[in-house]
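Next up: some structures, all given as structure tokens.
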Structure I
Amino acid sequence: MAHHTRRQLLQGVTALGAMTLMSAPAIAQAAPRVVVIGGGFGGVSAARTIKQLAPKAQVTLVEANATFTACPFSNLVIAGLREMPAQQFGYAKVRSGGINVVIGAATGVNATNRTVRLNDGVTLPYDRLVLSPGIDLRWDGLPGYNEAASATMPHAWRAGEQTLLLRKQLEALEDGGTVVMSVPANPYRCPPGPYERASLIAHYLKEKKPKSKLIVLDAKDQFSKQRLFQSAWKQLYPDHLEWVGLSQGGKVTSVDPATLTLKTDFASHTGKVVNVIPPQKAGRIAEVAGVANNTGWCPVDATTFESSLVPGIHVIGDAIIAGGMPKSAFSANAQAKVCAAAVVKLLAGEKPATPKLINTCYSLVGPEYGISVAGVYRPVNNVLTDVEGAGGVSPLDAPSDFRLAEASYAEAWFRTITSEVWG
């Protein structure tokens, strides 16, 4: 599908979704109480949309950190192409919209009494609870890798201090030193994220440490936007990036932080800088609330995002089992709006509408080289399923001005979504 046609289609679906949200009825009961846990792309979007659709509702947003640090575009920070303050957002505008923002950690959920317990002992009652907990790292998922190991082999998969640590390690790398990256099997946050990171690290090496090289050890043979990435790597970074897939022995089976070594079934790889992206699961509060199953992720109703395990609790974003819909900031934002409309309907005793959701994901292969993938999803047999023919990826043989335009679209998308969520 041509890129401009796909963009027009997605704009149409977005407009349709907005009309659906605006048609939600007024809340029947007086001042219903909605608590939202998680102040990222999903949680803030859900809280603000519920408040817009039901102005009389008491909406409380619980977030552990006073400043949110966004993961999208954080790979640019690692590569020295962006500074961390551009990734950080506060909650003043959220508060000014009539939402009670509580900076604190949610430590418990009583689904029977419908209350949330905070780390300071405060208890918040709710009629509906929305969880947008993001991810936690599975510290037991890769032998040898734990939280202590991340101090020398950073994951940088939650933006913040780890992002800056990996950047500092690259800056300190002696020219000629090897960088090694470990990529886990699916599912994990942001499917194309490791490959964007690999691209931008390779760009950094090419520009700043031309004798150095990045080796990517992957637990998969196939990944998101693979042909686009590999075509770009061949063109831009033939001497600076080597990708080793599963069938070539790319799956890392253990790590040794003391020697900065990653071990596979066939070889050991030692780097001067080692980035380990470990296996992941839903954020801790999901497990505490009982909405995560034995996979570590959260099954939900594909129409309302209500937990399949615990009534009255909705889950959105990276934490959920979302069928064909990827774990991304755009997905979390789209799911939040659908979930918010469903919460408003359910509080009014009405049936939520069947949604259509969209996701667009941009990746930067270089500062002036962007690629994208887009999709439209709808519930089929309670599973979010691709709408056939409604998505697509960037053309493989696009000229350089097209890649430059996609890079500018990526930056515009980030400005737009962060302004909508926190502005």
Structure II
Amino acid sequence: MRKYTRRSFNKGLAGTVALAAYSLPGRAAFSAGAKARVVVVGGGFGGATAAKYLKRFDPDISVTLIEPSPRFMTCPFSNTVIGGINSMDYITQSYDALKAMGVIVVQDAATRVDGAGKSVALAKGGSVEFDRCIVSPGIDFRWDKIEGLGADTVERIPHAWKAGAQTMMLRKQLEAMSDGGVFVIAPPVNPFRCPPGPGERISLVANYFKKAKPKSKIVVLDPKKKFSKQGLFKEGWAKLYPGMIEYRNIDDDGVVRRVDADTKTLVTDFGEVKGDVVNFIPAQKAGKIAEASGLADKTGWCPVKHQTFESTLQPGVHVIGDASLAAPMPKSGFAASSQAKVCAEAVANLLGGRTPKTPKFVNTCYSLVDENYGISVAMVYGYEDGKIVKVKGSGGLSPTGASSEFRRKEADYARGWYESISNDIWG
């Protein structure tokens, strides 16, 4: 298995086209002679990739990226910050490279996409017009699913499922916890962003406890029967953290019915679990702009045409990443970036009067069980009869029973993957 680095991943990529950047206080003023206008909402793995690759596929397209944050903090590798391995700087990305390519970056929040009127409303006032729009809004939370849980409880019981302030809040709570304390984590029901993420978080918190607070314990309350890479994670836990992690699923009273944020107590069907630090990850849906714009259906997610990711509810608007209904692809950063490249090429072709191509997708997901113990899953996807399908015989899962050297190499691959994809998108 080849070790990928930032240099090897990007070797052979075409050079970027350097164009002037624009500021945009309200309605857009587009460059003279632009063939078309595309607005991208959201500057994460999906949106930033789409903006960058639109410029690569057709430099004459005017691309405007709307993103409220001046820098983007990635959910991938945020667990390494929570576990004390990396700082926030490691997962913080800049939009400078996109600006240098000629992408117009608007630091504002988009509040509504008007598909019929072909404009995006901005929180600070004004709007931006488009010929086509790509929306990558990420996720929002279903606060009403658990009694006692709400947006007002996240200061006491952080979710840390959107990287940034919540990431550091959970890290600081763990640092302040005394040795011998209890960390309780409650993952959400499916579907949700980054299915292996809770398993990795459990692992890296255990890694921190093993070094700094070895008397501490982790209790997992999981409302599902199983979770992504379960066998591989549990094998690692048994080897690295014996006796530290108590995992309870739906068959073992793992379903939380009520939360008392003040006492940090989670109430199940048959008892109560109190933690010194509690990480409750709520059930999820598409980012709130999806509902405000009529892009989400009754599931809370956004139905799309899998060839182009154009919304089935709002023509001319495309939805990519976690918010889209793109099964069997998981909701992951790599999947969002893969979808974004397909979508960007499709949009460039549609605006140029060309027929979109038959898409192919890929997803690779690495997880760390500790700094030198990595596991992974990968899959290639094709397109048949209007749907995304798994390509038979492609992909694979890390083997069980692998040697320490194998796991160490996979941990190296994980770091190489993160640096490579980050450079591909924001570099």
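Quick notes on this structure:
- FRET efficiency 1/(1 + (r/R0)^6) of positions 93 and 381 (r between Cβ atoms, R0 = 35 Å, to 0.05) derived as 0.85 - corresponding label from I, II: II
- Distance in nm of label points 7 Å out along Cα→Cβ at positions 69 and 293 from the coordinates reads 3.4; which among I, II: I
Read-outs throughout are calculated quantities, based only on the coordinates presented, and are distinct from any laboratory measurement. Here the structure is a predicted model, which is why all the values come from computation and not from measurement. Cβ atoms are built from the backbone, for glycine too; each structure is taken alone.
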